[in-house]
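Any read-out appearing in this document is the output of simple, stated calculations on the displayed coordinates, not a laboratory observation. In this text the structure is predicted, and so the values were computed from the model without any measurement. Cβ atoms are built from the backbone, for glycine too; each structure is taken alone.
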Structure I
Amino acid sequence: MSTTVIQYAGFWRRLAAVILDCVLVLTLTAPLLYLVYGHHYFYWLITQLDLFNVFGLWDFLLTRALPILALLIFWQRKGATPGKALMHCRIVDSQKHTYPDRNQASIRLLAYVVSSLPLYLGFFWIGWDKQKQGFHDKLAKTVVLYTPDDYADQSLQELMKQVS
């Protein structure tokens, strides 16, 4: 008989997941933005202090709208973004341990604003909280679980079948 131990994903693991997601988004969007706008877009970008300025329609779609839509879809269908999946994390409802529904995903996304004020305290709170919840997790009633690949209960034969 095996007992399931719940492991919450901590601050550093979740930060690494966000960095991986940002690298992925930049890798996909930067070449497209270069094709659409050329190098002038990147010169414009480094001079901007206002996060709400947009260079044009494609800038808005590729850097704001599509990443937000992707977050919502990944959270609802997979329980994780690619970065979280690579870090063996998944977002689940704090009670049912199912993937977030549309409302939870939307609340979680909007609550990122709350987590960023003041001085990103809601994100840093993950480091102190017993269940490793940020403010956005608490508001959306979600937790992020650490789910490492664990093969300890499988026999050598079963593991060899997976390889071949």
Structure II
Amino acid sequence: MKKIIFGLVVLLVFAGCAKDKCEYNECGIVAPAAEIQAVKDYLTSKGITNAVQHCSGMFYVVDDPGSGSSPDFCSTVAVTYQGTLTNGTQFDKATTPVAFGLGDVITGFRNGIPLIKKGGRIHLYVPPSLGYGSGPYGNIPANSVLIFDVTLSDFQ
């Protein structure tokens, strides 16, 4: 009997940990004011007036909200996307859906993709600290504002 009770206690502890793992504070990481201003300056220079500022300092424009439910931090999403720098240089592109866990990607994706539903499309304007930060990453220079055009194909 003690073994069964011990087993149940262990199971409940691990179940509690799994639940905690899915908790995510989308406003927990906030870009510095200078980075937010850099994104605002970019948006102004491109005449983008409908971008919404997220509590994290990222900006976004929902082009198509999609339908159904939205993914959350613990979801695995399948997306197509294009990533560019503010100078127009494309640094990445997926024309067929690629799948990844939202908990495994940059903060800008974690915060932005749940703003749409399946079939939705969003533009994300990501300050450096919500992207790849102060170090270069592949062909992305350090402290880069990132622009993503993302379509959510599916999620689980």
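Identify the structure, out of I, II, from whose coordinates volume of the Cα convex hull per residue in Å³ was calculated to give 151.
Structure I accounts for this read-out.
Computing mean count of other Cβ atoms within 10 Å over residues 90-97 for each of I, II, which one ends up highest?
Once mean count of other Cβ atoms within 10 Å over residues 90-97 is tallied for I, II, the winner is I.
Could you figure out which one of I, II the value -8000 for helix-only ellipticity at 222 nm (-39500 (n - 2.57) for each DSSP H run of 4 or more, over all residues; to 500) was computed from?
II
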